[in-house]
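In structure tokens below, several structures.
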Structure I
Amino acid sequence: MALPATMKVLGFVLGIFLIILIGILSEITVEMLIRFAVSCKARSYGEVVQIAMGRTARVLSEIYIIVNNAGVLIVYLIIMGDVMSGSVRHIGVLDQWLGHGFWDHRKLLVLVVMVVFLAPLCVLDRIDSLSMTSAASVALAVVFVMVCFAVAFIKLIEGKIEAPRMSPDFGSKIAILDLLVVIPIMTNAYVCHFNVQPIYNELEG
């Protein structure tokens, strides 16, 4: 969902090019990872890293994975807090539906989400137990794309939408610094390599 922000920074042409390029690179590297894991009979991403680069690299990779997942979780919790309980710029969904009260308190909402929704997912032993939640996430992503398309189409008909920028803006230091934001967004959008081995093991089993 952060990819539209990268399109705004990079421009339409370069944004589409990088999305396709990184997608191709991700597909190639995932295939290489699976082939190497099969050849060395590794059962996890950590084992693959250890066989290829040693135990120190495995420990470091596992630390990086923990930090990455924790960071992504924090980002999603912030987004959920903004959407559901609101922020300075807009009213939250719960406030619009039920009015202002204790139920739209930001900290309480984040706590409920973590305890009711996220904690049960952490106790599941098998990846295939997440099939329904994965399907739901894909369905929600499709709905999100359809809503964005509908809003953009309506604004286009009404003449309220501007023509997209075709290339990056190098006119100011702020614009150049904005280009650095693209790197973590692009990499995070396609980082799935440490999830590949558990999924592959489930499919093989």
Structure II
Amino acid sequence: MQVDMLHGQLDELYRPILGWNQKGIGMLTGREGIYRLALRWEYAFAISGFKVFNLDCAIRFNPFVITAETRSANVRPEELLQSIWIQRAFTPYQILDSLQAILKRREEDTVYFLLAPCKQFFDGDVQEEEGRFLLDKMHSVLEVLRREEFPVLIVESLGYSHPTFQRFFPKLVDTADDLWELRVESGHSYMKIRKGAISPQKTLSAPLNDDPGEIRYG
């Protein structure tokens, strides 16, 4: 199944998922706007007939972003949202359990979004050594998902200064077959393709339009 939805001014920023083969791990990162763009990508998958599963690890899912897209395309939001599932996990152990559950119940024509999967591992309630150990366990599960060619999109911010994240982030990048970095400057979005099917180092750009009710997470 292919993504075939393109419309409006953000067409260029949809190109990464149009070129993605949906076999393995893609990763969207940046300091601003990544969760907003990821939800627009979810809309693109859902309108194309895919089911979308969200593992939301830091309350990053915002339905208003998707319903705004449905209004601009004259699509009934209730029907589309039935194709988008959300599971929330707020501790490292819940995240690991959820990833293991995904491995055990692969669904056809489903794309798996992991929203902010790293944040909880360096939460104040998690000891630093424990957080590093659990992140390595998550990395192992992600490698299995990659090897089994699960269509997974990791959406993770660059904005964490915690030393545990700084040590782990290169390993997370190595897990991804496709890597896209979003930059937002003066109301304009720039997508740098770090690796993937589209020529690496290519830059895509488009105006960034905020939606009513939108939460501006990274």
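No value in this document is a laboratory result; all are computed from the given coordinates. Note that the structure is a prediction, hence the values are computed from the model and not measured. Cβ atoms are built from the backbone, for glycine too; each structure is taken alone.
When you work out percent of Cα pairs over 23 Å apart for each of the structures I, II, which one comes out largest? Please report the intermediate quantities before stating the final value.
Numbers: I: 63; II: 43.
Largest calculated value belongs to I.
As an exercise: mean count of other Cβ atoms within 10 Å over residues 68-75, calculated from one structure in I, II, equals 15.5. Which structure is it? Working shown, then result.
Numbers: I: 11.8; II: 15.5.
It was calculated from structure II.
Can you say which of I, II returns 41 when relative contact order in percent (Cα under 8 Å, 6 or more apart) is computed?
On the way: I: 41; II: 33.
Derived from the structure labelled I.
Given a computed value of -12000 for helix-only ellipticity at 222 nm (-39500 (n - 2.57) for each DSSP H run of 4 or more, over all residues; to 500), which structure among I, II does it belong to? Walk me through the numbers on the way to the answer.
Numbers: I: -24500; II: -12000.
Considering all the candidates, the number was obtained from II.
semi-axes √(5λ) of the Cα gyration tensor in Å, for residues 92-131 alone computed as 29, 11, 5: which structure among I, II?
On the way: I: 29, 11, 5; II: 25, 11, 5.
It traces back to I.
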